[in-house]
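In structure tokens below, several structures.
The numbers here are math on the coordinates, done by the rules we state, and not lab data. Just so it is clear, the structure is predicted and the values come from calculations on it, not from any experiment. Cβ atoms are built from the backbone, for glycine too; each structure is taken alone.
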Structure I
Amino acid sequence: MAVESFETGHDDERPELPRPTGLLDVLSVAAVAIDTRGRVVFWTPQAEDLFGYTAREALGENATRLLVRPEHLQAVTSLFTEVLETGRGWAGAFPVRHKDGSTRLTEFRAMRLLDDLGDVYALAIAADHTLLQRVETDLALCEQLVNQSPIGLALLDPDLRYLLVNPALERIDGIPAEDHIGRRLRETLPFPDVDTVESALRQVLTTGTPLIDQYHVGRPPVDPEHDHAWSLSFYRLADPGGRILGAAVSVVDVTERHRAAAEADRARRRLALIAEASTRVGTTLDVQQTADELAEIAAPALADVVAVDVLDSALACRRIRKPDNGPELFRALALKAAHPTVAERAADPPGDLATYDGDRLVTLCVHTGRPVLVRHVGARDLPRIARDAEAGALLARAGVHSYLAVPLIAHGEVIGALDLKRTRNPAPFDDDDVVLAGELAGRAAVAIDNARWFQSVRNTALTLQRSLLPDHSTHHTGLEVASRYQPAQATSEVGGDWYDVISLAGDKTALVVGDVMGNGIDAAATMGRLRTATCAYAELDLAPAEVLQHLDKVTCDLEHYIVTCLYAVYDPGTRRCTIANAGHMPPALVRGDSPALLDLPAAAPLGVGGIAFEATSFELLPGDLLVLYTDGLVETRQHPIDDRLGVLLSFLDKPRRPLEETCDLLLHGLRHPDDHDDVALLIARAL
């Protein structure tokens, strides 16, 4: 038999032909040729695999004797004659006798052959029917799976060009199937990390190890405004001979799951932010600090630029209802930016006052008591947000694209607004942000409201308290005097601590320190009455013990009040100081560089009644210090009183220090911001 060769022009060149596929090898297709007398004249190795006979056993033998059972002989003879005589081919399945005696259903394609000599043959192409049926079923199943699967499927060649896509993938990426074919993967993927996807696919092609459930997020052409999520899996395709055909990609749209997870995460972050605000906002009764805490919580968790503005009238506790279209005077309390931005320059600096007309959004917010949301800020919105044209230009330059103002409402009263702007955060404010901002503003508003009332009441109380204290000269005959009164730091109520310096006949001076137990207006009123009584008895030039005796009677008539008091009289002529104690803290005497507590006779407080008081006299030499104070200076809830008195003495180690400086040193060194008691301090130096 002659074999044709291809003319290429060069003996060593071959045409570049596709590599053979492995499907025919899987099917093991056999070929058998039979002459007109029924003898086998052609027998392929696949025929040996299919029927069991070797070529040596089959060639020249009658095909019906080898392959046909007697009961099928007539049917086979009829089909054989029809193919040879009419030339029409025949296709079908027929039972064939195997060499091992079994009967096997075989799929045939029979046709007539004519050679160059005019001889006629019957050629039968045969394959195992069961195998063909399985392959056919598999192909049908694969086709249905590909076409009807809700999962996007794509077949790619080794160069990552599309060979096939199913309808589900068309729906996922919005690109028709015919527009995929021949295009590279990166031309259709909506992922920003397409290089990562291609790298993963090439890894799969190289190693053959699948990559399952690779999570990717992007924006497809069919919905460019929103993020979608997909789960991608990659598999290598190879034929039975190991030749790499390409890769298969499965795409599962998990957008709903992604959005649900994102929403759940966002909800968790909102709850965490609210929980954090509960612990961080309103830690003190200070309006400024509370506003700062709110701004620090909101930036950057909620906005890029945060401002807290309070109505000046509300801050002064004199809110006057104005027409809803009128201007409002705001005091800027806090300003916080999540990152450096010119938008800070467009906001009012903390502490400044600014008037905003009724058409401004922040004014609208406090007038209506409702949030004002501008999801997408445009050029027409900036004049209603900024204080003036220059500030509007700065906001535009900063890239402010979304705005939200939320009222600060406490006990039904609008006291200000929380002002929020987004620049770098690409998402506009939405309804969830409005709810979150409202929750933060509500918590902060109550804290600010409490702080403003506390400061107002405290200022009033302090004014009252100071009005009840003396305005004495710092110099008396033979004495230099300094004093301090400090109200309780952690309460707005007035206390009952007082001091007094009273000039007596004969150039003598009375020094008084007292403490009415308790606080409030009643305690302050009692203190005022006792101070008046002390001054009256002092004018009578009574001895210190006698003065306390009379004050004890007065106190017994003042409805269950207990009062501690020290009353001392200094005579510069004799340099003697006489002091009587009614249950008070011991005074300190500083002589040279040796401070010590005076050892005074114990006595009950004023108001007990029927108790005799004793006086102690000692010499007060030039340069000596006498320190009188109330228990608020030294008592704490955490330390023993003896330790605190030791600390007091340690601060008095330099008696030549100026008295005013000594007063400040004692208050700053011994007092704590959370102290709940007021302090009266009186220091005298003998001249």
Structure II
Amino acid sequence: MNSIASKVIKHKKAVLLIFVIATVLSIVAQFFVSVNYNMVDYLPEDAQSTRAMDIMEEEFTGDVPDTRVMVKDVTIQEALAYKQKLEQIDGVSEVLWLDDMVDLKTPLEMADSEMVENYYKDEQALFSISVRTGDEVKITDEIYELIGEEGAIAGEAMNTASSQKMAGQESLYAAMLLVPLIIFILVISTTSWIEPLFFLTAIGVSVLINLGTNIFIGEVSFVTQSVAPILQLAVSLDYAVFLLHSFSDYRKTTNSPEEAMQLAMKKSFPAITASAATTFFGFIALTFMQFEIGADLGVNLVKGIVLSFISVMVFLPALTLYFYKWMDKTKHKNFVPSFEGIGSIVMKLKVPALIVVFAILVPGFLAQSNTSFIYGTGTQPETTRVGHDVKIINEAFGETTPIVLIVPKGDPAKEAELVGELEQLDYVTGVMAYVNQVGAEIPPEYLDESITSEFYSDNYSRIIINTNQGTEGELPFAIVKKVEDAAASYYGDEALALGESVTLYDIKNTVTKDNVVVNVLTVVTIAIVLLLSFKSISIPIVLLITIQAAVWINLSIPYFTNTSLVFVGYLIISTVQLAATVDYGILFTEAFYHYRKEMPARKAIVKTLDEKTFSISISAAILSGVGFILWITSSNPIVASIGLLLGRGALLAFIMVLIVLPAMLLVFDKLIKKTTIKSTFYEEK
């Protein structure tokens, strides 16, 4: 470290120049990174939704009709005119309406009334449309121009368009709230007005470089784009704080800023490395998710932690030495209140704290395992246009979710039997296939391709099933399973289904397996890092119980409040909270371990609490603030869910480290001494 430190100090101008160039290039590069809002793209390649989508793209020109458009106060003829205009919009590949289900030349009174009311009721027409992926914003804007303020759009394309519109605005809004909050917290924790800007510059540069280097990946998920930069800032800001606090301490012992920085880099290197390592390996676990949104976020966070570490150990020393005189000129009095005496207070709570935590540990674990989950993006608030449109369409026509079946072509009789069985299923309101719309007795080659292409490709037959339930939940997933089972009974593995409810069903099956893998990997990798850091068997167990208890309590709250939790948020936060907040425990335990060599256990705990409570509270305040700001500013339920869980989790981890960890260290002091290599604990004679 001495060698690296001396080179950084000697070539500080070159270091600054390199980082400035890299930052400028990264700012430009990030504009060439595309953001993917389509969750089906992140399913594993062997998932049946993925295979079905690949076949659809190869074999058929029309996409799945996943969006509904409602027009008010129209006659049948006016509705047909709207349908024609919708078909003319570039990017709308298919429009299904009543005329595709019944012959409008005959009186509607003679048609099945339930069928008619699925598409036309009380002078309101409801169209099912397919929207080209990637152009949702432009296409939905054109549809709104056509249907006016009274019309409504709901469905997957509208949700995607809304997320795309809000992502940039919300990230800016979050940053506008977050930066002043962090500066305020850092100003309180330092003695210089300018020092917080050094922290933010060092981590901000690494965040921008991380965003820019995504150009080599080419594309990131909307979850990564919204969460990763802010999360990287929050979890790695401590590295900069460690270094500059150490630099300030050494400046009191030497007149040379260069010597003070070299000593500070050497002293803070182990602490920063240990902190970065636990977070690094925690985030590595996300990359093992089969549902690749987790892997996408994991890669970005791992990359971000490495870049933050390099920035703090290379860029920040050069920046500080170049502008340290500004720190001297902007000194202010210490705003930190004295925490003297907090250790004695906490010690009085040790027995009740342990009783409470161990009493709720098992219920918390069981509750978080039984929380009800949302596997998509959930519903938008009714105050938004999207939420309002969903409400009025559902009030007028009820919920409608299409499922598309792709089966091998060539056996009309078998296809007709399958269609007949599907029509008899509960909650199925209509089935569109060649055999029941045109007739199994009419050979497709006798008809115009414009008619047959909707149902047949060279190798496959397409069947569209409309259901009157939502996209996810116990009942919609049961419908998907029945449709898949019915198709499999005729065609085996060659029958494939797709649609929003099918995608969410596949996501549910995928992430349920991911949950076990990710959680086990996170705990094991962090345990190994702690084992190597403390050379102890018992300390990692004590630390992991403390932080894991906070995770379980955090994730059990939705169960006890009877609210559903977005599963992607649950899965990510169960890793991120543990990886990001275990640092509080490490900081506390390292200080305790040091003082325990000089004094009895109780006295060491009290001294550690008096000295480290403020440092831990600053870290927790920043991480918690980041989480709650994400929750407040994001309209995307996945991002908002991650924010709420992160904000609440950081506070819970802080409380556990402040109250429960000291009690556990005291209770297990003798065990820690016996299971730690070269513990050399103080013993009273």
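Of note:
- helix-only ellipticity at 222 nm (-39500 (n - 2.57) for each DSSP H run of 4 or more, over all residues; to 500) derived as -10500 - corresponding label from I, II: I
- If distance in nm of label points 7 Å out along Cα→Cβ at positions 161 and 617 is computed and equals 5.0, the structure in I, II: II
- Answer label among I, II for the case where relative contact order in percent (Cα under 8 Å, 6 or more apart), calculated from the coordinates, equals 7: I
- Structure (I, II) behind the derived value 2.6 of distance in nm of label points 7 Å out along Cα→Cβ at positions 169 and 625: II
- Here volume of the Cα convex hull per residue in Å³ is compared for structures I, II. The highest value is that of I.
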